[in-house]
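What follows draws every value from the coordinates through simple rules; no lab data is involved. Quick caveat, the model's predicted, so the values are computed rather than measured. Cβ atoms are built from the backbone, for glycine too; each structure is taken alone.
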Structure P
Amino acid sequence: MNHPDPSLPANGSLGKKRGVVGVIFREEKLLIIRRSKKVTAPGKLCLPGGTVEPGESEQETLVREMQEELAIDVDPVRLCWRSVTPWGTRLAWWLARLDHSVTPVPFLDEVEEYFWMQPDELRRAKGVLPSLPAFVAAWERGEFDLNH
């Protein structure tokens, strides 16, 4: 489940920042957001998610961030992957369930828009955060299962 990141320093030191990423499907497509112009990495495409606050579990972060970014209530299913960004943030990728009747509503201070995209569309997309292609590649290599 661990994904080695060759961009990390050789001494293995990691940043203390932790984040959770929501892996949410609808009809075999992933929920993708375009980040607001007001946040770090403005305009980039990624899966929704955010920073783990002190004392918060990964599941609690997932639920809170999905509510804050897209006004959706999700059910955490399971951890599917871990990675480290080039800048040292440790990410936990959580498969989550979203009721099919729910329509996300972006909080525009954080999320400019959202899309439902197939993995092959993601591979061709421009302006994607580096963690997303790494996630899709690991999934396609069979490093984890996303049966939902």
Structure Q
Amino acid sequence: MTKRPQRQAGFAYIAAVLILVALSTLAITVTRLSTTQQTTAAQDALQGFALQTARAGTEWGLYQALKNSSCVASQTLDYRSVNGFSVTVTCTRLPFNEGELAMNTPNAKSLYTISAIACNAAVCPNNALVGNTDYVERRRVATACTTALLAPC
């Protein structure tokens, strides 16, 4: 009697395991990519809100400075009930003379610098929240110059 050699088996199992590992790696990669894309899109929308809130802060500060011919050193405006952001507005006034209007009458002018920092926290800037993925902060600065009669320079 002659013995027949046995057939080798088991190659299909190894191939199936490799295919499962490759597919699971692909699924994990797609899931991470999707999560990153959604987080980035949410941050982009928040940055737009922060920029518009900072713009509103500079507009408010310019209105106050030009209407009253003076500055409030620092004030926080709370828009959290509207869009979830607050803005801290600071104003500095630099008075100066530029030439003369008439003999011995100086041409008095004022330079206003309005800085607005908007963020999605109660107080801006909030250094404790910097680094969190859901914290957004934007800063805008505006300048204006007026004469003693509140006319533009």
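Some observations on this one:
- Structure from which 31 was derived, relative contact order in percent (Cα under 8 Å, 6 or more apart), options P, Q: P
- Distance in nm of label points 7 Å out along Cα→Cβ at positions 70 and 102 derived as 2.7 - corresponding label from P, Q: Q
- A value of 10.0 for mean count of other Cβ atoms within 10 Å over residues 30-37, calculated from one of P, Q, originates in structure Q.
- Among candidates P, Q, the computation of helix-only ellipticity at 222 nm (-39500 (n - 2.57) for each DSSP H run of 4 or more, over all residues; to 500) that gave -5500 used structure P.
- Structures P, Q, by mean count of other Cβ atoms within 10 Å over residues 22-29: label with the highest value: P
- Label whose coordinates, when distance in nm of label points 7 Å out along Cα→Cβ at positions 62 and 94 is calculated, return 1.8 (choices P, Q): Q
- With semi-axes √(5λ) of the Cα gyration tensor in Å derived as 68, 15, 10, matching label from P, Q: Q
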